[in-house]
1. With mean count of other Cβ atoms within 10 Å over residues 223-230 computed per structure, which member of I, II shows the largest figure?
2. Using helix-only ellipticity at 222 nm (-39500 (n - 2.57) for each DSSP H run of 4 or more, over all residues; to 500) as the calculated read-out, with -17500 as its value, let me know the right label among I, II.
3. Which structure, out of I, II, was Rg/Rh (Cα atoms, Kirkwood Rh) derived from, given a value of 1.17?
4. Looking at percent of Cα pairs over 22 Å apart, for residues 119-214 alone, point out which structure of I, II has the largest value.
5. Can you spot which of I, II the value 1.00 was calculated from, given it is FRET efficiency 1/(1 + (r/R0)^6) of positions 159 and 231 (r between Cβ atoms, R0 = 41 Å, to 0.05)?
Structure I
Amino acid sequence: MHKFIIILYFLPSLLFGQTTTELSLHSSYLNADRKIWVNTPEHYELRKDSLHLIFLLDGNNRSLFEYTVASKRFLEHNAVDLSDFNTPESIIIGIEQSEDRWDDFGDSLRSPLFQSFLEKELIPYVNAHYRTVPYRILIGHSLAARFAINTLLSQPDLFNAIIAASPAFPQKLTDKILARFDMLLHTKLPHDKALFFSTTYLKDDNTEEGFRYFSESLVKSCKSNAVNNFRFQFNSSKTLGHGKSPYFSIPEGLHFIYDPSLWQLTTDSLFPNGNTSPAAVNRYQQRIQQRFGIPVSIHPFATILADELVKQHKTKEAIALLRTEAELQPTDINLFAQLLALMKKYQSADYSNYEAKLKSTFSELKLSQKEQNDWMDWIRANSQ
């Protein structure tokens, strides 16, 4: 049994309104300490919901880590209504690499040890210490992108999706890697597997020139081997060089992985003939479970479904739905307020308990007294 030991714990720092915690961990496989940086969404400590996971190789590159966090958080929180799509929230883990990145990512004897570190130490540690959904994305650039693709080929069940920015495969390895891809694509994949990869075409970029042939060949191979549950997207830039390919690859890769046409519950299905359809939400949950092998939160639709239940004179069911979601997402004041308005209107016995919870949340979120009064006034007005 390999033990994963926390050596040092550093105080959290704020990053883009979320919390990043730095840990120093000892790996038995690597016989070394490695730092990781764990970024959790805002108010994570107050919530009970579980989140997807993103693992970023070269996480000690601070600008790369912060850019990855910003890219994902932007996709999570900038829809103006249900016609747009907010991706599921993630915990983002940056991983420190060895001083010689070849040891971790290349074809050295230590590379399999780094893969074992991910599989048998880091991922179990994160699952044990954070609330997680078993949907994992691995992001790498250059040599790290090479490692990410090799991991997809050798352990396809370890990550659900890969973002490989300018993978550093020389031309001489192309046929070997494509043969491994052919084996993967002729293996029955039980759930969705997504791969985003890229190259660049900046003039006189000799570094990228050595790797471009592989990416171009992989595009052709993937196009000719279309199979169920495998999808890919390739993109490139003519103005960015090898070192800056993550600039477009990370946000575009995340958007591709969370393709709204696959992940979103459309408003057309939610409001057939102008009425809310709880059946549409059930079908949506089943579709996500079947395609991706994971549950999906109905939190974005909770208040809409509660309204529909009330219209159908199913008040107890509406209150139960909102209560469940409020327990998972107590920082969603709008949802909490709707719950309390409904409980007050129908004289629920535990109204006072939930009112106390809301006021406690007000304090933890540091809402002003005016904001608190406005919310309580809204609850009173909507409970008539």
Structure II
Amino acid sequence: MNTNGVCRAEIGLLGPFSLRIDGRQVEADVWKSKKALTLLKYLASRHGQRVSSDVLIELLWPDQVNVDIQRNLHTAVWFVRRILLSKDGSNAESPLRYSHGSYWLELERGCVDIDPFEFHVRKARELEHSNMEMALFHCEAALALYRDDFLCDDLYEEWTIPHREEYRELYFQVVVRCAELLINQRGDYQAAANLSRAALKKDPFREELYQTALKALILDQRFVKAMNLYKRYVQMLKDEFGLEPSPAMSDLIANMKERLTEASSPAQGSDGAYVCSRSVLQSFFETEQRRLMRTGEHFSVLVIGNNGASEQQFLQAFVLLQSLLRHSDMICRYAPTMIVIFLPATGALGAQIVSVKARQAMEHKFGAEPPFTFLTLSSEDLESMQREWSALDSK
């Protein structure tokens, strides 16, 4: 790693090639010679290692004969050196060095992004069990450096392929490790799920990414999204490999179904609506929208907002509303100042009746003008309902 923090030349290989000299980006149109650019990329991937002239000639001019190849190489080297020279020091020495028939780049460690990436990957692995928070820090640092696959703008350059495969593999290892740490160390299920699903876009065949994404979604009680992802995984296995899901994946889904059954069934002997969490209510909202498309059976939502009530009054209102509702209804403290009631198999008229009953009960409890607001949403006006529901999700 670069300990003094000064890199006169900063080279990025993880993603599209990038070069900064003294903090200034070197634009692509500067490179009039593609051979010179390839020369720099190749030496950067091996910075500190000496590469013979013969290897460079074979790389840049593999099939050319009857031309002065040495002269061409010297021209490419001259061009790279001119680009790498600092604008702030006319007497500065270029980091492209030559000795005894070999060339190399002499840069501080950390000035080529693959160095700090490998460092953070290694530290994350070493600290995974002894210091999980520091391991997570190194995972996030490594992922921040991985802009995209190694020289992703040079996919058809044969020499880049082994590097690309190596760093992709390290990237996927870090993603899985980071997702597990986000789950176990921080309890940040949403971040873990998002990270795993983003990595699946790069490689939709990696089971470990499906596992971490499913685990995070299930722990976050986002059961509909988890089931959709699982179905996608099953279909992928069938189409691509003719295989059945692994026991580990099947166990995850079996456990999810148990949790979903527990979450969706009110306790025996309880009165009124089922009290649920925000994430469970969100899952049922998504489920009911799908059911509506299949069956045409409408549902409604009643939103009660705090309009000046004290915390004690708000809790009293919650208990009162819960006792008024059916066993099939669901009630949730959706936000610190908001109660949301889910009314399955209920159209707009039924929802208005429930709203009137709730208002009357609140007036009886808190007086003629109770400190609450009421909003009724029905899937009969699905577009308006979805718009209002999206607004709720931001609160």
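Bear in mind that the values in this text are calculations on the coordinates, not laboratory data. Given the structure is predicted, the values throughout are model-derived calculations rather than measurements. Cβ atoms are built from the backbone, for glycine too; each structure is taken alone.
1. Comparing I, II by mean count of other Cβ atoms within 10 Å over residues 223-230, the maximum is at II.
2. Details: I: -14000; II: -17500.
Traced to structure II.
3. It traces back to II.
4. Largest one: structure I.
5. It must be structure I, since only it matches.
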